[in-house]
Structure 1
Amino acid sequence: MPNTPSHTKPRIAYLTTSYPSVSHTFIRREIQGLEQLGYDILRLSIRPGGEVVDPADVEEDAKTWHCLAQPKAGLTIAACATLITRPFKTIEALKLVWTMSRRSDRGLFRHLAYLAEAGVFLRILQRERIDHIHVHFGTNPAAVACLIQILGGPGYSMTIHGPDELDAPVGFSLGDKINHSRFTVAITNFCGSQLRRWVKYDQWDKIKIVHCNVGERWFDAAEPVHDDAQNLVCVGRLSGQKGQLLLVDAFADVVKQGVPGNLILVGDGEMREVIEEHIAQHGIQNRVTITGWQNEFEVRGHLLNARALVLGSFAEGLPVVIMEAMALQRPVIATTINGIPELVHDHQHGWLVIAGNMNHLANAMTEAMQAPIETLRTMGKAGQERVRTRHSTETEVQKLDALFQEYTNGS
């Protein structure tokens, strides 16, 4: 991507709940892509992202200002100084805090904390002369950005992913956040359609489609499916919404049918112990491996050794790992939910299955294990071409570049 002098670009701050994070590498790619276009990006996070294993995330962590990692006394003084010196704007912000808290199960105290965080961030944004804030996820960071704007800070945009925001649009005051935003990004057309349900028609033009991205290094690392590939790989947090328990049930059924192969669960999470017990109950410990969290290089290695990526998710936006697997020329088994069918076409790039249907999932896994290698390679090449067209970092970052310049012109 061409480099452009940074003084021609608006000054942008990226605000997230926790950054960097093992599941948010696409945000890092987005920020770095914008920097290659000449942007000077200020990284702000409400809290640290926890343990990071990827060297690139370690580097990002050092560049990020984490609000709740700062001394509490300093945060309190900064928040009070901001709010006291702009009483009328603070009253306006308190009205929105009251409105949002009444709709939410997070309560008034939590929303007052968002206001205090807004006061702290505002001082930093003014000091750094930031023109615009971009938020990932329409949850608490979007509330903070909205309050910053009301307090007199820069305007904001936000990227909505789902499923969390779409599961509770009223509780997250999604309509208010869209109304106050300069523009709102949806990562899929499905997501955009759901956002339009919560705002009036005159706000629909604010909703723009910018996909999550996959970097060029994934395309460069691509290889045809190996002749001896025997693994199905699932990548993601071990949680209820990801459906790994049902995935284990389905794989146990595949094993009972005498189909060879292994299942690799790449990730960790709150359900690890339950999933391990489930694997033991089926007696398939020698066929299923849980790796724990892996860095980007290790995830890529697992996918390159796979016959296919498999996700049995019950709730998703559009998982970035699908894009990464397709960029590596790996077929995908995934559920027909939300934005996934916009990218993956059944029997063209892999297999789409009905969410929650164990038999359908087991049949797709069996087909993937028994399909001729040439069939898998044909699917893989078709998937790579599709994801390059729709999800390359360069293409999607250029869309954001155009939006930032359009909506901050004269700000």
Structure 2
Amino acid sequence: MKDKLVYDLINKERDRQRKGLELIPSENYVSRDVLEALGSVFTNKYSEGYPGKRYYGGQENTDRVESLAIDRAKKLFKADHANVQPHSGAPANIAVYQAWLEPGDTVMAMKLDQGGHLTHGQPITSSAKLYNFVRYGMKDVETGEIDYRQMREIALKTRPKIILAGFSGYPRKLDYQKFADIGNEVGALLMADMAHIAGLIAAGVAENPFDYGFHVITSTTHKTLRGPRGGIILTKGKVSNPLRPVEKTIQNIPTLIDREVFPGFQGGPHENTIAAKAVAFYEAMQPSFKDYAIQILKNSKKLAEQLMNNGFKLITNGTDNHLIQIDMVSSFKIDGRMAQEVLDKIDLSTNCNAIPFDQLPPYRPSGLRLGTPAITTRGLKEDDMTKIATWMKEAITNRDNSSKLANLKTEVNSFCSTFPLPSD
């Protein structure tokens, strides 16, 4: 590479990833094959439209690679239709909102501080300025049980057009049947944001919302799915292409969403990313991927157990999926931002996060969020979770001891040298 500054930064980032552990639940390491597809000549091609219906010539290969990604996504998630063009999870969610809602319509989604995502109606987002979001949350923070009775009462009162099941920081399972029962009672579109657990669903180790009558699933393609950074939208039903305007019916939702992604919301798709998505879907279809997903859950449960043994107070007192939320204020009298910065000093990457009923501001919240997808990709097993929990405890309790932190960093770096990146 002639640009020595960028080349140097790429090498430094590769070195950082090799020497440390990514414990952020929304991050992962992709394979060399995914990286090669992402950096391929497909980046040169403009492909506005969809396979067989493009606005530019020379599309024989882009049509094939996008169709391949679509077919693989449909097979992985038992969908009738897939749109693989969203640039990330946020545009995927927004496309569904715009396809189904009118300004001012109501959406029911999880509260942000109890595990929801910014795109689920956080007031600072554009979606919250267009639509009316009402909230559901936990009945018991100690167990993580959702208050489905209150959720039904709110739904009957507000009649939401969409009921959204999904999360960014919730460590337990959702009861999709109860979501479906409430949604069907009020006539809402059933939407699941599975960005965090898509890989677990694809592997068959987490429940698929389509099995409970959901109409739409959105997701990112990184995180547990271990692909490039991007988004997908999956639906039941087939796309139609009538010459007249399409009515807003459940049967037409695939068409409505496709039209909202392009030309409604995005321009030309990133075909290099779509090629990388196709590779990731192929990898997720292999038997070894199920073994990987099972290990994610084993590691997560073990890490949660070991953290609690080391004095960390976990939200819901454990986990059913790949992620863990820690109340750092209750645990060690420090906020999540400080904990994140301390752990960065020993090359353990985590992220601060709001916890239920958090009294601290969003940029310096009480919680710390971590997970096991990336470290499981590196090859770590249950016994290694004990090391991580111990390092975290020692770093937090010795946060003012620079010599101790330096020694811990050396231990982490030495440990990581035996677990190469999958792209090495």
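Nothing in this text is a laboratory measurement; each read-out follows from the coordinates by a stated rule. This structure is a prediction, so every number in the text was calculated from the model and none was measured. Cβ atoms are built from the backbone, for glycine too; each structure is taken alone.
Table for the structure above
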{"item": "Given 24 for relative contact order in percent (Cα under 8 Å, 6 or more apart), calculated: source structure among 1, 2", "result": "2"}
{"item": "Test item: mean projected area of the Cα convex hull in nm², for residues 67-170 alone calculated as 6.6, pick one of 1, 2", "result": "1"}
{"item": "Label whose coordinates, when distance in nm of label points 7 Å out along Cα→Cβ at positions 107 and 211 is calculated, return 4.3 (choices 1, 2)", "result": "1"}
{"item": "Structure (1, 2) behind the derived value 0.97 of Rg/Rh (Cα atoms, Kirkwood Rh)", "result": "2"}
{"item": "Percent of Cα pairs over 27 Å apart, for residues 19-234 alone - highest-scoring structure of 1, 2", "result": "1"}
